[in-house]
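Read-outs throughout are calculated quantities, based only on the coordinates presented, and are distinct from any laboratory measurement. Since the model is a prediction, treat every value here as computed from it, not as a measurement.
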Structure I
Amino acid sequence: MRLSDFLADFPDQDVEIGQELSKVAALAHQYDRAGKVVITLNVARVNTRVQVTVGSKTTEPSTDPELGLFHIDRDGSLTKNDPDQMFDRATGEITPRAKS
C-alpha cells in the first residue's frame with residue numbers, strides 16, 4: 001500500500017497536515033530556519049483487525065529571541081549606563097571611574 005492511498009482514507013488529516021507543511025515551509029523560507037512536521041501512524045490490534053490512528057506534530061521555525069545588554073549598578077539593579085564610567089553632560093566626555 002502506498003502512503004498516499006492510505007491517507008486518502010483520512011481526508012481531514014491529509015488536508016490539515018498539508019496546511020501545516022505549507023505553513024512551516026513558508027516560515028522556514030522567511031526566517032531561514034528549520035522547522036518540522038512529523039506524521040505519526042499509531043497501529044494497534046483490535047480483536048482480529050488493526051486500528052490505525054493518524055496524527056501530526058509541527059515545530060515551526062522561529063526568529064532569534066530579542067536580547068538586550070545591561071549593567072548591574074552598585075544597588076544590584078539593571079541599568080543601561082555603565083556604573084564604572086562617569087559622563088560629563090557638558091562636554092559629552094566619558095571617563096572611567098576610579099575603582100574602589
Structure II
Amino acid sequence: MRLLCIDDKGRPNEIPGDRWPKKDKEYTPIRITYHPMQGVQGVELQEIRLTKENYPYEFYKLSRFGIRAEDLEELKALIEASNDLDGIEINIEELEELIL
C-alpha cells in the first residue's frame with residue numbers, strides 16, 4: 001500500500017526539507033496515530049522519519065496524503081493495528097475523504 005502526497009505546503013521550520021513529503025510522490029505508511037495536542041490524525045512514513053529534533057512534530061498530517069480506493073481496506077487494517085499499539089481510536093469513516 002502506498003499513500004500519495006497531495007499537499008506539501010506549510011512546512012514548519014522545525015522540519016527540514018529533506019524530511020518533508022513532496023507533492024505527487026508516494027510513501028509507505030507504517031503507523032497511523034492521532035496527535036491530541038494538534039487534534040489531527042498522523043502518519044509515520046517508512047521513507048522519511050521525523051526525529052526528536054523535529055519536536056513537537058512526530059508524524060505527518062494524514063490529510064496531506066491520498067489513497068487509491070483499492071488500498072483502503074489495507075489502510076483500515078493498519079489503523080486498527082496502530083490503534084491497538086497506541087490505545088487511540090481513529091475514526092475510520094473519515095478516511096473516505098482521502099480516496100483519490
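Details
- Structures compared: I, II; top value of Kirkwood radius over Cα pairs in Å, i.e. the largest, recorded for I.
- Each of I, II could give relative contact order in percent (Cα under 8 Å, 6 or more apart), but the derived value 17 comes from I.
- At a computed -8000 (helix-only ellipticity at 222 nm (-39500 (n - 2.57) for each DSSP H run of 4 or more, over all residues; to 500)), which of I, II: I
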